[in-house]
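Asker: Below you'll find the structures, each written out as structure tokens.
Only the coordinates and a few stated rules stand behind these numbers; no lab work does. Here the structure is a predicted model, which means the values were calculated and not measured.
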Structure 1
Amino acid sequence: MSEVDVFKALGDATRLKILDLVKNQERCICEIIPHTGKSQPTISQHLRILRNACLIKERKEGTNVWISAADNQIYSIINNVKGMDE
């Protein structure tokens, strides 16, 4: 994982939405899909990119996969970039 991978992962609105959904709590993929309005295969691709950038971690429980932020420091970066609009 490089910083380029992290910034590429953050460069998509759907991936930012996924990170926002898992900001305060772990979420099942089955919860993430309806919030994004995207198909399951599309969300799987976005999750792969986030996972490869080490931004999320996954945990399997039975047939469900639970997603959480790997490190909450990423939200500082996101908030700093949002603050650049001001």
Structure 2
Amino acid sequence: MTRDDATALLASSLHEIAPEVDLGGVDADAPIQEELDIDSMDFLNLVTAIHTRTGVDIPERDYPRLATVNAFVDYLAAVLA
């Protein structure tokens, strides 16, 4: 999966959780929960939505690797390569 594909996956999954958020208008290197204005439950719902769409399990130990939009996209691109 390319970074563009991973970004599109993240954006569409995020739209299910927080439809008002536009990834184009956020700092992709800032802490994801603060930048997207989502709480921990929304973050878990986002991870679940990605699992539902891809079948990929994201273990809790990997959550720190999803700390920013860029990090999340990099993670998705790597595990879905």
Structure 3
Amino acid sequence: MTPNQIIAFATDKYDITSRTVELYIRDARILLEKDCDLTRPAFLAEAIARLRTIEQKAFSRNQLMVATNAIRLQCELIGCL
């Protein structure tokens, strides 16, 4: 969607001013830029943390193949395979 389409949609759907939508778009862009600034080590740490969560949930549900795959992916990320 273009910014104009977003503004039109938001002003119609949520009954807010176009200036407010423009501020929301600006703030969203700032947040996206911060996400893109994530360093490789920080991204790796987050990915491993997510995989550990998947592993634990899968194990508690007796989804052993999913848990095993999550462990394998963690090993691949840290380079032990």
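Asker: Using the calculated result 16, 11, 9 for semi-axes √(5λ) of the Cα gyration tensor in Å, for residues 13-52 alone, pick out the matching structure from 1, 2, 3.
Answerer: Going label by label, the one that fits is 2.
Asker: One of 1, 2, 3 was used to calculate mean projected area of the Cα convex hull in nm², giving 8.2; which?
Answerer: Source structure for this number: 3.
Asker: Upon calculation of relative contact order in percent (Cα under 8 Å, 6 or more apart) from the atomic coordinates, which of the structures 1, 2, 3 produces 33?
Answerer: Only one of 1, 2, 3 returns 33 for relative contact order in percent (Cα under 8 Å, 6 or more apart), namely 1.
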